[in-house]
Every structure is written in structure tokens, then in C-alpha cells.
Structure P
Amino acid sequence: MRLAMLARNPELYSHQALVRAALARGHTIDVINTLHVHMNITSNHPVLRFGGKALPIYDAVIPRIGASITSYGLAVLRQFEMQGVYSLNESVAIGRSRDKLRALQLLARAGIGLPVTAFAHGPRKASEVIKEVGGTPVVIKLLEGTQGMGVILAETEGSAKSIIEAFSAANVDILVQEFIKEAEGSDIRAFVIGGEVVAAMKRTGRAGDFRSNLHRGGKGEVAELSPDERWTAVHAAEVLGLNACGVDMLRSNRGPMVMEVNSSPGLQGIETATGIDLADRIIGFLENHARPGKTDTRGNG
């Protein structure tokens, strides 16, 4: 197959792992800087240009679109889809996962376990929002935050109100969620490919930090999932329409609670923790599923 990967930094572990896996399985792969792609939007002849030349028609594209360039990255990916190129994760599905509020709404409608979550705009709603999620402590999240950034634990009502009011004054939308104390600063990341959990790790935050992100000093170890956790991860990926993703869950007294579904999860931490070659699994999935024109987005706007 002739593959393309949309990625700004080809030196990242995840991107290099995917390139190695593709080459090892006999494919060619071009790493394309998403922001350097130009689009020619013409009736019946959509063209993508890179380095002054029209890009060839690929068999499949692997989108590794950073959160900071989601809008432009999805526009580029949609152009690939208009050409009939199969995408590991389609633009519509990535858009759903990046919109945290929309993702939670879809997951809630599907009956998937979530922490009690409230969303409101305006400082006058602060007390009501805190009460809605069961009182303090609460977790306050920026809708655009990634890798644990923009996530704050407010332990008292006074501090929670101050944070909510500060974000509201800056015209920043936030989510307020109940704090799952029994998780004890740990969470589970389940890596789903093609409707199957292929790897899972438990992440534990560093001392004094309730966030378990490995980028923030947390540690990862292999995790054994319960049937309920496995079902939750697979169903969450299915609801958002993602073929390959990381589903982050908390272990609560009420069962697994999904925090987030990541459409471009890093591979290094979970590969190191589990010893599973996820990059190879991803390329194998593309071998089995990539077909010209096999995209739900094409023609659907």
C-alpha cells in the first residue's frame, strides 16, 4: 500500500513507530506536514498540494493531527476523503472526539458511564454548577485542554467558584465534573483498534498530582480489564466512530467512567508498559480495511 501520515513532527516516537511498522510490512509511507498542505477545491477534481506538487492518490491516510491545528487538519483530511482515500480515523469522528462536550453528550446518550458533568457559561452560574455535580471537590476542565493541561482540582467551594468565575470572565468555556476519589489518582487507558481492546495500561499520577498523564510524570503499568471496562472502551470508540483510539477511564464505585476518548493517542507509554507493538497492529488494520472510496464522509459534507 501507499500510505500517507499527516503529522507535523516526524521525530515523535509514535510517528517513527508507525513509519517503521509500515516499511517492515512492505508498504511505502510519506510523512506530510499538515500545515504545509494546500488544497485546490474544484468541482469533480479535488487536489492536495505539498511542496508545490500535487500529492498522489494514496491507499490510506493516518491522521496524527495536533489539537492546536484541529480545524485546518480536519479540512485537509476531508479533502483526502473527497478523493476517496481511506482514513484510519475519519474527519467526522475526530471532530466528535475533539469537541469534549459533544463527545460526552454522545457517550451519555449511549448509556456509557461518565462522571457527573455540568456545563454552563457565565460566573453567576458557578454555585449552581458546583451543586449540580454533587459539591466539592470538583474537577474543572478547559474544553480545549490536552495531556492534562487545563485540568484543575478545586477542593473547596470558594476555590471552585473563583476558578469558574475567572475562566468565565475570560470567555472560556469549561466543564465541571465530580471528583472520583476512589480512583486514587489513577486511570485506565484502553487502546482500541477495529472494535477490540488490544492493549491496556493503568496510569498513576506522580505524588501530589491527581492527574495521571504520563507527560506530566505519571507512570504506566499493564492493566487487566474487567468485562465491563472492556465493553465500555469498545462501545465508546464505536459511538464516536473511531477505528483506533485511546479510551481513558476511571475505576469508580459505580463502574468504569469514561473521561476522554483520544483520536491520536501516543504509543510510547502504552507500548512500553504492555510490550505490545501497537504501530504494527494499526498498519495491519489498514491492510485489512483500506479500500478506495471506502469512507462514510465522502459526499456527506
Structure Q
Amino acid sequence: MPEGDTLFRTAAGLRPHLVGRTITAARARVPGPRVERVIGAAVTAVEAQGKNLLVRLDNGLELRTHLRLHGSWHRYRPGEPWRRPAGRAVLVLEVPDTVAVCFDAPVVELLETRTEPLHAPLAGLGPDATADAFDRSEALRRLRDPRRAGLTVAEALLDQRALAGVGNVYKSEVLFVERVDPFARVDDLDDAAVERVVDRARALLLANRSSVARVTTGPAGDGPPRALDPAAGRARGGNLWVYGRAGRPCRRCGAIVRARRHGELPRTTYWCPRCQAPGPRAEEERT
């Protein structure tokens, strides 16, 4: 599941092969963007913003993709067989010596860079927890915005307008590590708890920016250092505290991990009922 760390690695992997190169061919499967307008332009930057990947060009245009649940970017040599069917490619960019292919992304958009401050999906993003320059105070302010006071903290963490880069995996892992009830309302949490959640989200995302095997049970998650096992990391829940482990014992206390879909756009939250015992109001609302 692509989250902020995945997008950071994707941008870092594409950057050396695209930046400074001229696009010789471009095509898109989705209707709308006239991607032929990028042919002949040079790539000036490849950046991740939250869960968006931006390819900026020297002709004032940029391509934006959002991977959602199933999208991914691949890089190939010219003539190299693709690892996924061509019919799943939604955007293909060719430069000398490299073919960059985006598969299965539901969002492919071409826009003018100068309009980015007015572009709602980008202009509305909160501080990016994976970025080197992270505005912690602004992230805290946005989470404390009165419009989010009645949300559960699990829902608030997924709001990219508050804190960009956190997805369903990190939401569950962060709240577990900090022993925060995911169904507590934001206005039930004191400032110290909100600060801990933000700081832990950033620590875990930074720890996984360069690791294909996502690990939250290591030092950044207050667990003992563990040797990275790429095979286990790819297996659902292999190197995680609670995500994907419903019905199994909590790694910390042995209680049975639970899961529930909730929120306006239902997403599954995993939690330990003992380590993350709810406060009175959360328990009352939950029942």
C-alpha cells in the first residue's frame, strides 16, 4: 500500500534517470491529459508531496500521479520486458536509456506549474511528514483545527490536509506505539498526546524512507533492533506491530489484536484493546 515512505523512495529512484533528460515519447491511457505536450521538454525535478508524485518540466508543465491503493511506478531499460501487462500502464514516459511506467494509478494529471498554488489536491496538503523540511507546528495546528475536533484520531491522521504522507498502515502503527486509543476523538487528547503522535509518525516514516521492507518494530517504533527480513517485510504484517494482525496476539502484551472498518470513507484500523485502552467517552461511544 503506497504511503509517504513509498512515494519518497519512488521519487528518489526515478530522479537520477529522469532529471536533466529530454522526454522523447509520452502516452497515457486515461482520458484528459494531453501528455504529448511534454515531448521535447526536459525533466527538471521529480518530487513526492504526500502521496502525490510530481514530474516537473522546463516548459512550465508538470505531471501529477496519485497511486491510491494499487498504483506503482516502474523503471525499465528500452526493450526490457515489463513486469506487468501493458494494459495496466496509465502513463509511459521515455527518455534516452530509460522508460518510466506508471501502472494502475487512478489519477494522472497534466497541469501548469504556476497554477499549483491554486490546485486543490496539492495546495491543500498539510506538512509532509517524510520531507526533510517538515513544519511540525503547522501539522499540530491543523490537527487541532476545530473542524477535526469531532473526528477520531485514526480518521484525523488519514486527513492529508492535516499531515501528508500517513496512510492506513502508519495510522495503526503510530497509535499502537504511542498507546493511543484510535477511536478517541481528537478533542479528547491532550496536547502532549497529539505531539507524540505527530513525532512518532514522522520518526517511522523517516526510518523507512530508504527501506523496501517497511519496519515499525525497530528502534523508531521503540522496539528492539531487528534484522530486516525483506521476505517478511513483504508479507502482510511481517515487521509490524498490529497492522494486518487481527486475531493474533499483540506482540507487546499478548492480548488479541482487533480490527474495525470505520470513518466516512471506511478504512480498517488495527489496535490492541489492552495496550490502547479507551478513555471513558471513547468507550461509551464505542458501545
Structure R
Amino acid sequence: MQEENLKLEDLLSNSSVPGESDTITKVAIIGAGVMGQGIAQTIAGSGIDVIIVEINDISLNRAKTSLSEFIDKEIKRWAMTNSEKKAIFSRIDWETNFNHLNECDLIVEAVTEDFELKMKIFKEIDELAEENCIFISNTSTLSLTKLAEATKRPDKVIGLHFLTPVSKIPVVEVVKCLHTSNETVNKIKTFTKILGKTPVEVYEYPGFVTTRAIVPLLNEAMYILLEGVATAKDIDTAMKLGYNFQYGPLEMADMMGLDEVLAWMESLWKTLGEPRYRACPILRKLVRERKLGKKTGEGFYRYDENGNITP
């Protein structure tokens, strides 16, 4: 009887704060571009406090305005309410330094696909973050293992590849690098479910699943346009109606940002050396002209101030 009581006491003491070590109360996001904003909105909308870090006040204010306008459009569509917007913004702190990273359970790196920049950030935050803080990269093509090796916590480095728009796409790739521990994977899977996402576990490889599969489709659609086979609208219409796509490939590329799409293609082409990843000249031309898609008002289509395609 005494032995049974001891076992019960042990059990109660071990379960009195179930999952406390796994509780995530604050997340930092480094980089407030379209992806960073979307990740922040999704996390804050799930009731978790967020710190967004940008390089300067100009970039920070631009991101704040952009996120506000995006949510306002959702409100007009009856997809969100003003109360939800207020709740989201009340949970977000906007900063231009790393002073409060030691308060965070997770740190998400969401800067552009520049390996040296990401490496620099990982080294810097490694010195500032708490010992148990997990580092997440949103990279879609770069080596997560090499980024992890820049830190003293390679077992706590993992990839989360969100798709745009983050708040609407229900899937996220959970990317395990060579050093990522199973404990980290399980904790991040639980976190993604709190965000309302379905986690898909993948192993590190250039492009993972979603980017590697979609890039050749986007590229081929661009070559079809370049060769004059059909107009952008007709290419997209054929793919939407023929294969039940929500968006056609060219409209999809515009939504992703043509500069980002080009960066993915160049990275995959350089890494894998396969012709299907060699960027179509029309994409390079649009990026040179800074016609980057929806975010600049022109890409394969032109867009009005509300982000709708114009004739």
C-alpha cells in the first residue's frame, strides 16, 4: 500500500504541470517581409505573443502598414473582424534590435534567401537566446544543416516552410536537418497544430516537397507564355479548370513574389543542376524591371490598389 502511494505521489508530482516545458508563450520573428508578416499574424492570431524585428524604423513601419492593410482587406471580405485585428496587433511588439530575444521560446528567421545573411543572424541570436530556445528557419532551398552548425544548439535548429499566404494555407513543412532532435521535431509539430496547420515532416533537401514540385510548373508556364502559345490569362484558366487549381501558375507566381520565385529557381539550378530549374528569361526580365508581382502592382498581371487583377 505504501509503495502504491509513493508511485501515485510520484505520478502526481510529474504531471502537476503537464507539458509546461513545451509551453510556447512568446515567439520572435526576424524579418518583416510578406512571409514574416504572415507568420506573425498567424502566431498572434493563435493567442501567442510575437516580437517582429526589422533592420530599421522605415522597414518596420512599412511592414506594420502592410499587415494592417492586408487584414483590412480580409475584414472587407468578412473573413475577419475588427476585434480580431485589434487582438492580433495587441500581441505584436515591433522592434529594430535583438534586446528581448532572451524572452522568447522560439525564434523564427524569415529574411530573404541569402545564406550569408542567415548565417550571420543565426550566429548572433545564438549568443543572445535562452539555452532551450528553438531556432526556426523559413528557408525553402538553403542548407539547414549548415545553418545549424553555426550555432551551439544544432539539435534545436529546424525548418518551418510556410506557404503564402501564411494565414490561409493549411499546411507547413517541418524540415528536419542532420542534427535536429526528435524532441525538437515533436515540439514544433505540436506548435504548428496550435497554429491550425497540418505539419508534413520532410528531410532536408533543396526545395523540400512544395517548392521543388511547384517551381518546374511555374517555369514551364512562363516558357509557354514566352513562346506565344497562349496568353497569361488563358494559361492560368486552362490550369485552373483543367486541374482544379485555385490559382493558375502565373497568378501564383505573382502572389509569391517574382523575386522570391527567381531566387528559388537560381538556388535549385545551382544546387541540383537540372534544366527544369533554369529560370525562364521572361522571369528575369520582370525582376530586372522590378515588376515583382502583386506586391509591386505588376508582374504577369497588373493589380489595382486592392490587389485585384485589372484588365
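Have a look at P, Q, R and say which one yields 1.01 for Rg/Rh (Cα atoms, Kirkwood Rh), for residues 143-198 alone, as calculated.
Working: P: 1.09; Q: 0.90; R: 1.01.
The read-out was computed on structure R.
Consider the structures P, Q, R: one of them gives 0.65 for FRET efficiency 1/(1 + (r/R0)^6) of positions 63 and 255 (r between Cβ atoms, R0 = 35 Å, to 0.05) as calculated from the coordinates. Say which.
Answer by label: P.
P, Q, R: which one has helix-only ellipticity at 222 nm (-39500 (n - 2.57) for each DSSP H run of 4 or more, over all residues; to 500), as calculated, at -7000?
On the way: P: -9500; Q: -7000; R: -14500.
Attributed to the structure labelled Q.
A value of 2.7 was derived for distance in nm of label points 7 Å out along Cα→Cβ at positions 127 and 239; which structure in P, Q, R was it taken from?
On the way: P: 3.3; Q: 2.7; R: 4.5.
Label of the originating structure: Q.
Coordinate-derived values only; no laboratory data. Being a predicted model, the structure only gives us computed values, none of them experimental. Cβ atoms are built from the backbone, for glycine too; each structure is taken alone.
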